[in-house]
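In what follows, structures are represented as structure tokens.
Please treat every number below as a calculation from the coordinates, not as lab data. In this text, all values refer to a predicted model and were calculated from it rather than measured experimentally. Cβ atoms are built from the backbone, for glycine too; each structure is taken alone.
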Structure 1
Amino acid sequence: MLTLAIETSCDETSVAVLEDGRKILSNIIASQIDLHKKFGGVVPEVASRKHIEQIDTVLQQALDEANVKFKDIDIVATTYGPGLVGALLVGLSSAKALAYSLEKPLVGVNHIEGHICANYIENTHLEPPFLCLVVSGGHTHLVHVKDYTKYELLGRTRDDAAGEAFDKIARAMGLGYPGGPIIDRLSEKGSSDAIDFPRAYLEPDSLDFSFSGLKSAVLNYLNSNKQKNKEIKVEDVAASFQKAVVDVLVDKTIKASKLKNLSTIALAGGVASNSGLRKQMQDRCLSEGLKLVCPSKILCTDNAAMIGCAGYYNYLNGKISDISLNGVANLKIGQ
């Protein structure tokens, strides 16, 4: 069964073709990072227009690389939320046109669920139930994956997402965009114990996250040292900040796994490629007797392959969308 999948929720235009949900035949990703760098972040209108320019070319590249024709496609899957609504509508409109003209099922996919399903592609023996930490520029979620299409949200950020905090701190230090990979690289050269930044654990029984206080603490540290003309070692700031984020992510994830008696933990989302998070989570899982699975770094970014995988399982479970499907910017997981 061949799935054609489209992903345009933010600033990557991506089209993929998958066989039986888990085997990638093609996964073309056209990134807009260079386009948005000069703005220090994604500009929604610019992103939408670029998607329109690129979608047809990326679609044809995906078909060519997979060596398939439109007539070979069995399912058309597409992200319909959450994301930038203008960007979502470009991919959604293309998918609806294809499904209608080819007379094939249209399957709408939740972007967050797509990130979770990226784990199935390379970890061929992975099956629910398991716990997944979804960390990206827009989301920080702890999700109990009960079945291929059944999810329970255990915790989420109450303010900034982890990736958003990385980008904002990088911008404050003049490091450029996107900030996450830059801070990750600098952290390897700095001391994570150099600065004692706060960790927000919230209420004793909470599995939610909060990074706004940490962000403010880092900004206050930077501004205070600038006013006093003190030297700021960016490597130490980066390492100490990253450690403060990772400590909370790891501690809450391990806590949730014990609470739900889940022996397998998965990572997903752009921040899941962070080397500090991967190493510390792996170390904790080993010490706690838990299994950790992660997608390769290319599948942590926004990509259509993960949407195709989620779409395949949605289709098998009867979750087929109507042609009236619309973009939902603030779509929640499990909807």
Structure 2
Amino acid sequence: MTTSEPLPGYDVPAVEAWIAANVPALKAPLTWTRLEGGHSNLTYRLDDADGRVAVIRRPPLGELLPKAHDMAREWAVISALGPTSVPVPAALGFCDDPAVTGARFYVMGHIDGHPLYNADDTRKYVPADKRVAMAHSFFDALADLHALDPDAIGLSDLGKKEDYVGRQVKTWYRSWTASVEPAKYDDPRAHSLHDFFLANVPDQGPARVVHGDYGVHNVLIGKSGVVEAVVDWEISTLGDPLADLAYALNVWPDPSDPTPPADTAATSPPGFPGRKALAARYAARTGRDLEKLDYYVGFNRWKSACIVHGVYARYMAGQKSTEGVDLVGLRASIERSLELAEQAIARL
């Protein structure tokens, strides 16, 4: 798509004028190509006159929640992490003036890589002989992130440092209770698990940057089959790194699992290390004690149930079209997440 065509959310002449004045790495004219993914943010590839490539990103159109699609947060994180061992795109320019195109936006370096949304993506971008290296690079990047002192890299104001899990438990419990009536569905396990998690919050230790949605859908796998960049930092904050680790581990199967993962899951193809081996690698790299890891595994399973419960409630209340939506499957996924949460805390 060229600049002669209108682009949703972008005043192209105004944005290109801003880029010309603020991003010396790019030279007009620019060619714009829409990139999919990224939580509905309006993300485009920019090819400049000299063959250099960058990416521009702004929030979606329409009214947004106050902290949703936070471009300033993403910019702050990739700027701070750029000089570290955590792989992120280069930070090229941030526009803090919504008058330019209706919202804040930023420009970052382009990474030649692909996220993994499903098993087909994995088979396409990560050959079987590279899956061990890919999994190791995925957890090594997370370990390197959690090794960083946020104060030392200029991210001390990214969020509250204390009681990350406790605050999360309270937030998602409010979501569950508020969704019960419109969902016409409650489950006593959601309440008993809430009580357990709140009464048994482990000592967090020093706060670290937590991605908040660290999965293979939010990394870019390069031609070598390993993680070239971690992306989508818009809900990152400061908190307990083991909550971040457990979230990442929950989608990785292990030979000890009673049932295999869904055939469509990105981590379902053979050749990957098991979940326990990957957790051990993270522990060796960080020196962290994982004795209470199952608390965090259970918390994340319970949190997932709360999230899906809220989505289910909006469907049941008629706030979203149910056409083509498997409501029975949604409810089953809530019940399964609660079951897995109970299994995790039983292992403690």
Structure 3
Amino acid sequence: MPNIITPTPEQWDAYVKEQSRAHVLQLSGWGALKAAYGWRTACIGVEQNDALVGGAQLLFRPLPFRLGTMAYLPMGPYIEAAYEEIVWQAIDQTAKQHGAAFLKWEPGIYIYKENKPHYGNLGFRPSPQTVQPPRTIMLDISDDDDAILARMNQGTRRKIRQSLKKGVRYWEAAPDEITRFTKLMQMTGKRNAFGVHEASYYALAYELFVPDYAALIMAEHEGDDLAGIMVFAIGDTAWYLYGASSNVKRNLMAAYGVQWQAIQWAKARGCRYYDMWGVPNYAYEELEAQFQSRSDGLWGVYGFKRGWGGDVVRSEGAWDKVYNPIIYTAYKTALWVRQRRAT
């Protein structure tokens, strides 16, 4: 009989690395990062003959308006076909033990559609709210540099080449250089009017993921920090999660240079895909029709990301499994009221 266990972080990460859909949001470090900022975590493993055959890392946080607790499953679970029932039973049991009114599941992107889950059969319904951006731009970086550049638009290629010619220095930042990045993040958030995490969040992310699963790539010119990005990778995919740029010397195009350096870093690790992580949740035709006239939300970054030659891809979005119908109804009503007030 399979056993339900709590894997050690080392055991769990080793298992995640073996999966074809390995994702950074299922690594133990992601749970540790979120646990430092208001979430609780639980890692569930199903073991057969001393080997993991399935499992998931769950996150928990209080719902707004004191409506209870939400369980959250990002980009998992991992299940061998013969153990699907017991893995989902263990997930549901753990969620309920933590007082969750419902489980929000974001399965992520399925490259091969035949592998997509049957959500209704598993007790899930479409969710009115996502946690991660459901739409992104994916680059295929498995070809040589010339082929990758050829898929970009002319303006992006030109800016990359410009960023490499003007004496800008690019490097992977050391631990004592993280504050240089966090200052750029604060500057970028203020300039573009969007929220950023506090400095300690990025410092902890660096501590937990660099160098095994991430790199912080910086750009400077004659003593001025110009740009930086934190890129993560596991398996065949890299994710550009955090990026910042300075208000000075923008003509040197360092924001393009650090992105190109991150792609090179991902290629060197054997990644095939580079996920630009988050564009407005509209079909490609609508994105192209509106991006020049809009700058709210993720619209402000779409103009930058579209030039890199990737495909607009939609994830499976979010799905909810309800354990407490009364609280779930109140949660949906509160969301509806909030959305109405926002408009």
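Observations on the structure shown:
- A value of 41, 21, 14 for semi-axes √(5λ) of the Cα gyration tensor in Å, for residues 71-182 alone, calculated from one of 1, 2, 3, originates in structure 3.
- Structure from which 13, 36, 30, 17, 4 was derived, P(r) over Cα pairs in 10 Å bins from 0, in percent, for residues 143-246 alone, options 1, 2, 3: 2
- Winner on distance in nm of label points 7 Å out along Cα→Cβ at positions 23 and 127 once structures 1, 2, 3 are ranked, highest first: 2
- Look at relative contact order in percent (Cα under 8 Å, 6 or more apart) for each of 1, 2, 3: the largest one is in 1.
- Answer label among 1, 2, 3 for the case where mean count of other Cβ atoms within 10 Å over residues 223-230, calculated from the coordinates, equals 9.4: 1
- Distance in nm of label points 7 Å out along Cα→Cβ at positions 87 and 303 from the coordinates reads 4.3; which among 1, 2, 3: 3
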